[in-house]
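A short reminder: the numbers here are calculations on the coordinates, not readings from a lab. This structure is a prediction, so every number in the text was calculated from the model and none was measured. Cβ atoms are built from the backbone, for glycine too; each structure is taken alone.
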Structure I
Amino acid sequence: MYEPTHFIKTFVTDLDAALGKLKPNAKLTQLQRIWLGFCLTGMLLTHSVCWAKFERASLGKYKIGALSWMFREAKVAWDYLLLASVALVLERHGITEGVLVLDESDRARSKRTKRIHKVHKQKHKASGGYVNGQTVVLLLLVTQSVTFPVGFAFYMPDPLLTAWTKEDKRLKKAGVAKKNRPVMPLTFNS
């Protein structure tokens, strides 16, 4: 895998043009277009988003450090890139109507998760215990012919509410009457 497939090259070129229409100063550099084309091809071939698999698929031409550096450090307008991509797909396939649906998915992670974004303790359905994990909330567009994501966010429980719940359980177990326990904090989620 040295070079992206033709349809991916075309998509990246059209995506860059759509990005320029949304925000003119957010267009991709040539290096960013090459990197994005390589990553999309890697995803297609390996059925994953994994820098190590991409490196192996390139037979060592691209290194993990360089691939992940471009993702982490390059000045790419990711929010606009997603908008431009969605607009391009809608236009290409003539999609003019659909229904927006929210879907959340829990993803268990390893025990040591200090460097993973928005990881929190969550109930593990299979074992009945608790694990550290992420919750991804997807905004999906459902049409007659296709369903695809148009937005996403990582969910994180409100730390104030989590602390209050823990303290309330402790006080309740200690026999403290409800009127003597702190009231639930008003948060954005409650």
Structure II
Amino acid sequence: RGVAPRRTVFELRKARERGHVLEGLAVALANIDEFIAIIKAAPTPPIAKQELMSKPWDSGLVREMLARAESDTAGGRASYRPDGLPAVFGMQPDGLYRLSDGQAQEILQMRLQRLTGLEQDKIVQEYREVMGLIADLLDILARPERIATIITDELGAIRAEFGDERRSQIELNATELDTED
């Protein structure tokens, strides 16, 4: 009974982290010219990362993505934030977005081919999928009957895979074996 909820919490944490990274990539794509200028002007990658993190960014795309995700869940924006992420990162009340350390690092490691319009569509699509997964995982944790269904399904799969007849025989009058040195 404890394994399924723990696994669900683990998957939820990973999905939230991935969604957070995708938000950062969407901010980068929306402000790509400025991002490239900052990265080009910085003498070292750590300085570029600091510059990216220090500036608040405007991104209508991320606002739209977050609004769509919020409308799908009762918990609102907090349901999608990674655990332990300080409030200074992410979408701020003024509508500007502040990048976290992980997002800035991911942006610096991003390949140039991901700057195409098709890649932007892929990021938005993956973000939608991750938000759907988060909503489903939150529903699993909120409803014990869903956890029971998952356990039942997993036990059925194990029975189907390993549920064959016993192959060895148990004999009642077996002779004792002596060990020899």
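Upon calculation of Rg/Rh (Cα atoms, Kirkwood Rh), for residues 48-87 alone from the atomic coordinates, which of the structures I, II produces 1.09? Provide the component values of the computation, followed by the final result.
Values: I: 1.09; II: 1.06.
Label of the source structure: I.
A value of 22.6 was computed for mean count of other Cβ atoms within 10 Å over residues 24-31; which of I, II is the source structure?
II
Name the one structure among I, II that FRET efficiency 1/(1 + (r/R0)^6) of positions 32 and 128 (r between Cβ atoms, R0 = 35 Å, to 0.05) of 0.95 was derived from.
It traces back to II.
Figure out for me which of the structures I, II the number -13500 belongs to, where helix-only ellipticity at 222 nm (-39500 (n - 2.57) for each DSSP H run of 4 or more, over all residues; to 500) was derived from the coordinates.
So the calculation was done on I.
For FRET efficiency 1/(1 + (r/R0)^6) of positions 56 and 160 (r between Cβ atoms, R0 = 41 Å, to 0.05), which of I, II scores largest?
I
Quick check for you: by Kirkwood radius over Cα pairs in Å, which of I, II is greatest?
Going through I, II one by one, Kirkwood radius over Cα pairs in Å is largest in I.
Using distance in nm of label points 7 Å out along Cα→Cβ at positions 120 and 152, single out the structure from I, II with the greatest value.
Details: I: 1.8; II: 4.7.
With respect to distance in nm of label points 7 Å out along Cα→Cβ at positions 120 and 152, the highest-scoring structure among I, II is II.
Figure out for me which of the structures I, II the number 33 belongs to, where relative contact order in percent (Cα under 8 Å, 6 or more apart) was derived from the coordinates. Show your work: numbers first, answer last.
Numbers: I: 14; II: 33.
Derived from II, not from the others.
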